[in-house]
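Several structures are given next for inspection.
Only the coordinates and a few stated rules stand behind these numbers; no lab work does. Quick caveat: nothing in here was measured; it's all calculated off a predicted structure. Cβ atoms are built from the backbone, for glycine too; each structure is taken alone.
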Structure P
């Protein structure tokens, strides 16, 4: 189905954006002990798409990634990680086969992949002129995605799992205060496997990135667990020095 908004945007994009380069962001959020990803549904279509866009001629790639993410989610000043480049032949052209050949979107595009880790409570998903829904979806139960976007999500998840092996995770995925079981549940969800509780607790505490609070998580039949928050200064040191 022809999307008139896409056609109308084409001339403007030819004028202001860099040709043949795009950015796609995989935005992860941890919701109800499930790793979710923020995706949009194309108007008049049953397929879903990653929040993405194009690089303006007057901005850097990283600035473009931050701008695009803000436009899609309202999230700003968050951790973004460049994890890959995707440029298979016809990865995007075939999706726009029904459009004229001079359409901006129908040209061959190599896309730069970023993943973002966000606190979903601070994100307000918004649609654009090309889409009619923007929602969080479980990363392990994705709907039908356009082009190679399911593949891109899979590669982002692989990169996130590798990231865990040498840097901390959780600052942008958990609420300000959390329990150790909640932090472990986050790691297990990302890794797709159970972790030994004792080993996990010892490893986490050894890196001095948590502050134990003088309060407990209320409610429940069992002993109330301690609450923690991240030591922001030490957390940033761990991110910047690879001591994890």
Structure Q
């Protein structure tokens, strides 16, 4: 690692980089509290409305040792219980606003602040109305089921796909968070959205904090949030992921209603 990396604000939101800087700081503090030294977060050197300066990372080859360090470190972070679900204020997921509040119910928070918010942004009225109808039919059952299968609020990266984890010769770094407190398996679900982090990562995570028996059922529902966001940002090529998520939701509700 050497030097400074300068990130420009490419959004229309003047506080976007301030939210990102806060997320980096909270992740760093969370990892330190969890006793994790093998997963690191860039230090914020300076931030204003247009520019975020952080420590630069010199990329290196990814191997199983680095993936194991990432899995163990993330699991240790997730094991630390937080006081409530949500976050103290809104932030951003990629180029989109991410509304937050504090909540005692994980299911209620996820349905209202993640799924319903993104569905409300769907521009095609027919698609939006159909998705809203499914949520109306399933939300009570889904909220109850998510609450039953969440251990505790965990500090989440929030946007944990492979592009937001970098590796240098000493191991993994977390960048570009969309931070909030929620079900840890929402973070894990997103790691699989674009191909996964490799078997070594998941083995190491499970050794430290095993995934629940219903993780695979959760995965499509949690990733529905990200597919809706991508659909709203980039168009119809992501609609199939939204449809799959809503089918998974309907199947869950029929089994558990």
Structure R
């Protein structure tokens, strides 16, 4: 399995199960309607577990451009492979979002809340404040990437040329620890913006929201925050890690 295919499949499963739980909680008439934040954060954590299990042996299961960029900044992944990773992550995120819509199609039809329907695709702020929202995404992603480096520990060697197909990143640390990490980020830092901490996770589904026959704005005025914030947080985390080790 190539890096591209692995990232497509892993990210598709991540978004299908992650955005799927949001749809189950938010949309009208579902069995999980109004079951709450704990259900959402828990399912998102285990959605990461599923994606990593599938993609880890082949690509390292980045599933997130912020992870890919952070590893590249730290010298763990060749920059020449970054486009392939990000392409896979974006395609997978879009496919996963489409499957969520297909699965919950009848429930989208009976839900009037346009904001709730958008939440089944992409993130949004609890209180709209550009600087605060951007800061939230920067800090949340910083925690994700910085801790990933330490979970990976001595398996990551900063000296020499990195084998592009080595199991680097999320896949190298095992699925469960990073799932717990995503879980605690969601519980502790997710309340302000919905903790995108992943540009593909937000942008890919937002594009699908705009394309699919769903009423309501895709909120493109906010869309740059869950792209730029995670990238900034990732770069800061990688630079700090490199400076410390």
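One of P, Q, R was used to compute log10 I(q)/I(0) by the Debye sum over Cα atoms at q = 0.07, 0.11, 0.13, 0.17 Å⁻¹, and the result was -0.20, -0.51, -0.71, -1.21. Which label is that?
Going through each structure in turn, the value belongs to R.
Out of P, Q, R, which structure matches 0.45 when FRET efficiency 1/(1 + (r/R0)^6) of positions 3 and 131 (r between Cβ atoms, R0 = 35 Å, to 0.05) is calculated?
R
Taking mean count of other Cβ atoms within 10 Å over residues 59-66 from the coordinates of each of P, Q, R, which one would give 31.6?
Numbers: P: 16.1; Q: 13.6; R: 31.6.
Computing mean count of other Cβ atoms within 10 Å over residues 59-66 on every structure in P, Q, R gives 31.6 only for R.
Tell me which of P, Q, R gives -9500 when you compute helix-only ellipticity at 222 nm (-39500 (n - 2.57) for each DSSP H run of 4 or more, over all residues; to 500).
P
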